[in-house]
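Participant: These notes open a run of structures that come right after.
Values quoted throughout were computed directly from the atomic coordinates according to the rules given, and no laboratory measurement underlies them. As the structure is a prediction and not an experimental result, all values here were calculated from the model. Cβ atoms are built from the backbone, for glycine too; each structure is taken alone.
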Structure 1
Amino acid sequence: MKEVTGRVIAGVIFSFIVTAVQAQEWPFELWHEGKIVLVSGDTLKGLVKYDLEQDLVQFNDQKESIAAYTSRKVLFFEIFDNTQSRYRNFFALPYAANNTNYLTPVFFELLADGKMALLAREALEYRTFSCPYYYGSYTRLVLVYKFLLMDEKGNINQFTGKTGELLGMMGRQANDVDQYMRKNRLKIEDPTDFTRTVAYYNSLF
């Protein structure tokens with residue numbers, strides 16, 4: 001009887017988890033207060049919605065029709081993301097996507113700026129999780145960040161390495177950064193920790 005009851009409770013909890021995930025709204029699905037600065041020099045202030053997959057940003061001044069702009073027409077845009085309670089800045093930067101040598105403007109979120117710039121692009125991926133209340137696992141969509149590093153010459157390269165590889169790129173400052181990461185228990189897999197790490201490195205210059 002206890003075993004049956006336990007399975008029923010586990011099933012209810014599991015259903016609750018699935019329902020909550022299905023109801024989740026992603027940042028790129030929402031309108032945010034912000035501004036868009038166009039290549040033409042015009043600045044648009046109002047509601048902003050972005051789509052990094054299509055490299056598209058939409059503007060709504062709540063008066064006229066909604067306008068859409070590709071990354072070719074935008075210098076940068078800024079939003080206040082209520083889902084993360086912070087301002088976020090995105091820049092259209094020349095990047096050779098899909099393993100080609102052809103540079104085209106692509107939207108990147110700027111997480112840290114300086115001698116080494118940390119950029120990111122978010123995407124949805126399916127991940128498998130084990131359920132503590134249910135004997136098995138489940139798959140759900142999660143928001144993940146793909147990190148890129150830009151040097152002072154504007155070269156952008158995707159970073160998929162580990163802490164050792166990152167420290168190897170920091171030259172004489174590697175030991176200081178390593179100690180800072182250990183003291184604050186930072187892990188570059190976490191966007192906030194990665195941002196703090198690169199920001200600290202840049203502060204050494």
Structure 2
Amino acid sequence: MITIAIADDHKLMSEGIASILQSDPDLSVSKICTNGKELVEYLKNNKVDLVLVDLNMPVLNGPDTIRILRNQCNAVKIVVLSMYADETIYAKCRELDINGYLHKDSDAQHLIDAIKTISAGENRYDYDHPTKSSLSEDPLFEDRFVNKFKLSRREQEIIQLVRNGHTNQEIADILFLSIHTVMTHRKNILHKLGVRNTAEMLTVISNN
């Protein structure tokens with residue numbers, strides 16, 4: 001029997017995933033937590049084989065939860081369950097030494113099979129591209145553009161995430177920054193590009 005704990009602040013989502021997993025006789029969900037802190041506290045006195053962790057949670061987010069679990073529970077398999085299909089997010093998660101990266105919109109059998117595969121010792125990452133940063137392949141970030149506006153690597157990452165439709169809070173979670181730091185970077189980007197708002201920023205990017 002593979003025992004599982006889930007950390008996700010969306011109750012309907014976590015309960016739905018638990019229902020899917022428990023439809024298989026080899027899988028058992030022993031705990032559903034609404035944030036990372038609750039999961040960390042639970043695992044201090046309880047053991048599971050695998051944890052499913054959402055990235056965006058209150059109190060203690062996914063990345064910080066994973067770091068703590070890596071120090072406290074070396075044997076547990078850690079799997080990120082994410083709604084994001086963004087290479088920057090994926091690369092950041094891989095840096096945390098996770099055992100799996102699965103999408104929340106995976107079909108039921110795929111999710112069950114992936115959990116079993118990971119539990120058996122084989123890491124599973126549902127991403128089709130290599131772990132290198134997608135910045136290197138994006139024509140937006142050719143040397144000419146970067147040098148023209150004197151953009152830092154962090155500013156390039158933030159521009160890319162803004163283009164992909166992420167909010168400030170999502171960008172903060174993805175890059176492991178405070179929301180204040182993200183807002184400061186965005187302000188600096190607008191200044192460097194000589195624009196007043198995000199719409200004008202995107203126009204400048206499209207025209208360069």
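Participant: Distance in nm of label points 7 Å out along Cα→Cβ at positions 70 and 182 computed as 5.0: which structure among 1, 2?
Facilitator: Going label by label, the one that fits is 1.
Participant: To test your reading of the models, identify which of 1, 2 gives 36, 17, 14 for semi-axes √(5λ) of the Cα gyration tensor in Å when calculated.
Facilitator: Computed on structure 2.
Participant: Hey, another quick one. If mean count of other Cβ atoms within 10 Å over residues 46-53 comes out at 17.9 when worked out from the coordinates, which of 1, 2 was used?
Facilitator: Only structure 1 yields this read-out.
Participant: Rank structures 1, 2 by distance in nm of label points 7 Å out along Cα→Cβ at positions 78 and 174 and report only the one at the top, that is, the highest.
Facilitator: Structure 1 comes out on top.
Participant: Suppose helix-only ellipticity at 222 nm (-39500 (n - 2.57) for each DSSP H run of 4 or more, over all residues; to 500) works out to -15000; of 1, 2, which structure was it derived from?
Facilitator: The correct label is 2.
Participant: Here FRET efficiency 1/(1 + (r/R0)^6) of positions 118 and 166 (r between Cβ atoms, R0 = 25 Å, to 0.05) has been calculated and equals 0.40, so which of 1, 2 was it run on?
Facilitator: 2
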